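Listed below are the structures to be examined.
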Structure P
Amino acid sequence: MVPTRQQALALFKQYNQSESLYKHALSVEAVMRHFANKYNEDEEKWGIIGLMHDVDYEQFPEEHCIKAKEILEKEQWPEDYIRAILSHAYDICTDVEPVHLMEKILYATDELTGLVTTAALVRPDKSIHSLKLKSMKKRWKDKRFAAKVDRSIITDGAQRLNMDLDELILETIEGMKTVAKELGLNGVSNE
């Protein structure tokens, strides 16, 4: 079964109640859609994979990806969707190496969306629209800032993509801008 976004979202919400996890899923979905457009790939497929990459995380953090595979296989999702979702946690809790472009982008941007979100939220205007690369690079160097974000994964992801880290950051910001309001990153008034 090739899932629709509506089906994917219903399944995500079946396993997740956390608003922050939902916003993270939306941000990764938006970034995946952005990159799919950039590379003339299937935006719907890439977006759904981005949306669902942490489907099991809230209920099964200790079995992350193991449970995702079980959930998605039970729902008869296509193998390539499941493989891509498992690859985002390569060398953390899976041995599924990201090899396809879609997998590499998911792997590279998952952690990065968290850093971008945090960087936007500490801005006086709380807007992703005014977030600049210079500010992101400053935040990147400060290891205490968003300390849970594993910068080595982002760096490894950029290398796997043969993409300059600055470009990866800028493209991730651009993708997230498309859902700024939903993420609470549209500015102080969040309009």
Structure Q
Amino acid sequence: MSSTPTREETFELLKKYNKSESLIKHALAVEGVMRYCAKKRGEDEEKWGIIGLIHDLDYEKYPEKHCKKTEEILRENKWPEEYIRAVVSHGWGICSDVEPKSEMEKVLFAIDELTGLVFTTALVRPSKSVMDMKPKSVKNKWKDKRFAAGVDRSIIEKGADMLGVQVSDLIADTIMGMREVAESIGLKGDLES
């Protein structure tokens, strides 16, 4: 019998396997964006947020087994099948053959890499904040392939296509979601909200 994890249990599990501040911030950023996107679509914010928070559970300790080790750990912890499938699907075509099918899975797939690009763009702004960032700032950085070179833009484009949205709309949603958690991810900057 699988039980639905609470946000607190999820965060504890994440911290058990991840000590890196940047990975924790990434998890919090993805959680924030997933919650924002769920709210916008009238979906379950808690479920989407928890899946966003836990999606890279195995990345620090088992990078060569990314997604596969997370699946094992979540099964051991008796997580619901739907949650496990969603988490594993974010690595589709990279380290998983589980294709994102549900809206929730497609959003996670699309915004995972994008949070990295938004994050890096915020850090080079004078304000060091997402609070005053416009999608255009990210689009300008998008064109420079050397900027945030680790961000695979083709995955973001594929995710936007799967969702039937423009990349610029996905960027706007990602910024809005990251604003909700700006303080916890260190991107509040010097601005008052």
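Bear in mind these aren't lab numbers, they're just calculated from the coordinates by the rules spelled out. None of these values were measured; they are calculated from a predicted model. Cβ atoms are built from the backbone, for glycine too; each structure is taken alone.
If you rank structures P, Q by distance in nm of label points 7 Å out along Cα→Cβ at positions 93 and 157, which sits at the top with the largest value?
P
From which structure (P, Q) was distance in nm of label points 7 Å out along Cα→Cβ at positions 61 and 133 calculated, if the value obtained is 3.0? Display every interim value, and only then the final one.
Working: P: 3.5; Q: 3.0.
Clearly, the read-out refers to Q.
One of P, Q was used to compute mean count of other Cβ atoms within 10 Å over residues 37-44, and the result was 12.5. Which label is that? So the calculation was done on P.
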